[in-house]
Structure P
Amino acid sequence: MPVQTLPWGKTDSGKSINRFILTNINGISAEVINYGGILTEMNMPDKNGMIDNLCLGYPDLESYENDSFFIGATVGRFANRIAKGKFILNGKTYTLPINNEPNHLHGGPAGYYKKVWKAKSFEESGSTGVILNYLSEDGDAEYPGNLKIKVIYRLTDENELRIDYEATTDQATPVNLTNHAYWNLSGTGSIKNHLLKLFASRYLPMDDTAIPTGEMAEVQGTPLDFTTPKIIEKDLANVEGGFDHCFVIDSSDEALAPAAVLKDPDSGRVMEVFTTKPGIQFYSGNFLAGPFVKHGALCLETQFFPDSPNQPDFPSCILNPGETYQHTTVHRFVVEKK
């Protein structure tokens, strides 16, 4: 089916926002807006044919402009945290805005999730999509370099939502882009009864401000062991504050590797996650509030490791002129009838 493009209001500054509805031959649809590069909806049938939206979202643009949970957003220039908002690159110290005291989080208070992106829909054999472009200028949130970014959302007839990220720069800069969708495969209620498997035998221990210590520890024998499918509620109370940890994906050689499998036994829906990046942040919606409920959805954010600019033993997140940042994440949806 062709992509539907619908007007979705204007920002406070008067910029027009469109909603792009991608639909495949199996009755699955994804909706994206060019404000924040946000995935607003992911609709699919359950084992009984009932269609639900599997993503948290708001009913209007104004709510997204006031959002503080990064709902469905494209985040950057650096997803996750940078310790104390500081890093040194090529001998120069950069100081970023603090929005998760005492750290910089997801690009700061005016990250890419608060920007208006240029957008163009497309149709291909077996898929439909939307291409988003944004120029993050030198000094944007105090990061160095003019960063040209392209994000492609693509919904295929194989029931895959594929997100491709590309970026180039004219100065060396940290780059770490991801999507911050909150998933609930039942479409309502809690995610505590969801089954989660992570293809990660190690995780990154953190200090009390959620900054990695630099160690990569084994999950075996800890509440963070999801190497075999486990109901999220089983160990939720055994982790102070809930899950909000970065896991080291076992196959992380820049090939598209399995990262997670999420299942909802009640609806029969399954979401498999594949990525080219070395880490996946599992966040169990511990601080959701307002129109949402605590543990009402979860995030599986594929990315470079948190605080990578300050951690020389982590895979490098530095993009140099002449190089191209590339990152692909695939969400594959299945319905188990039994």
Structure Q
Amino acid sequence: MNITVNGKKLEVSGQRLLIEELREAGYDIPSLCYAADARHEPSCMVCMVRNEATDQMLPSCAIYPSEGMCIDATSDEVTSLRRMSLELLLSDHRADCEAPCTLVCPAGIDVAKVISYYDEGRLAEAKALLLSNLSPPTLPCATCKATCEKACRRNTVDQSVSIREIIQEVAQTPPPASPSRLCMAASQSPAPPSPSKLGRFSETEKERLKQIYSQPSRCLHCACEGAAKCKLREWATKAGIKASPFGKSSSLPVKEQQHIIGRLWYEPAKCIRCGLCVYNSNDGFTFLRRGFDMQIVILEQSKKNVDERLAELCPTGALYIL
């Protein structure tokens, strides 16, 4: 079977979805609600292409090629629509891909991870990570202008985390038994640009966050657990989106983390309602309401029906393993 894509003939089998044929042919088609070998329904609209014969925009994840089809896959009109879809999804997605303290640290310290280890009592690993971020391994915090503490989101709730004091305490921890192994395990590659932000906290959220995050550091641990595999972040970064022009529209409580089963957790405020978790669980996740007010929820008695592997389908950090 032959179709035309961007004015060029393309031979396809006709047995696979258009998005799969286009990707195999080298076209970089984004998608969020689509997952190979899993049930899905078009919802995100970031995989749109234009049928030049009818001048219709079509979700490539939901249609099969047909003989003589003429597809526009990369024009300005198509990419502009995809970009708008991503921007709308970002406006309804409350998350910090990377913690502000880490992003602004002039020494390149993964501040958020160091503090996470600190709160878990894993001081040796915190020190290993700290040293792996510094070359040479000397602490510049004493002369730093505390940009991390100024950027700290806890500052908008009550008072910023005493980050420099924690860093100094971690630095004075006895060295780990096998520092080279720990440093290798803890080191990370630089993060790509972060297009998603939490937005402002309501007064109700501030009070709730004070109660929930009362660990030794008082850190809100705002960095997203699913940032490394987040497709929303990946495609928004590729599209050059730094922030959504639509602001933040989500009314869901920020940092509301629900334990599902085993190591699986769910954070509704990061959900883009693609439905993959609904379509691929039996009596597990389900849709609540319709339209703009629609949410994905799970009843307590249904949690036992969910498999941890469902997190692999989630295109954002809404479902993740801890």
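P, Q: which one has helix-only ellipticity at 222 nm (-39500 (n - 2.57) for each DSSP H run of 4 or more, over all residues; to 500), as calculated, at -8000? It was calculated from structure Q. Match the computed value 21.8 of Kirkwood radius over Cα pairs in Å to one of the structures P, Q, and report its label. Label of the source structure: Q. When distance in nm of label points 7 Å out along Cα→Cβ at positions 21 and 93 is calculated, the result is 2.9; to which of the structures P, Q does this value belong? Label of the originating structure: Q.
Every read-out reported here was derived from the displayed coordinates using simple, explicitly stated rules and does not represent laboratory data. Quick caveat: nothing in here was measured; it's all calculated off a predicted structure. Cβ atoms are built from the backbone, for glycine too; each structure is taken alone.
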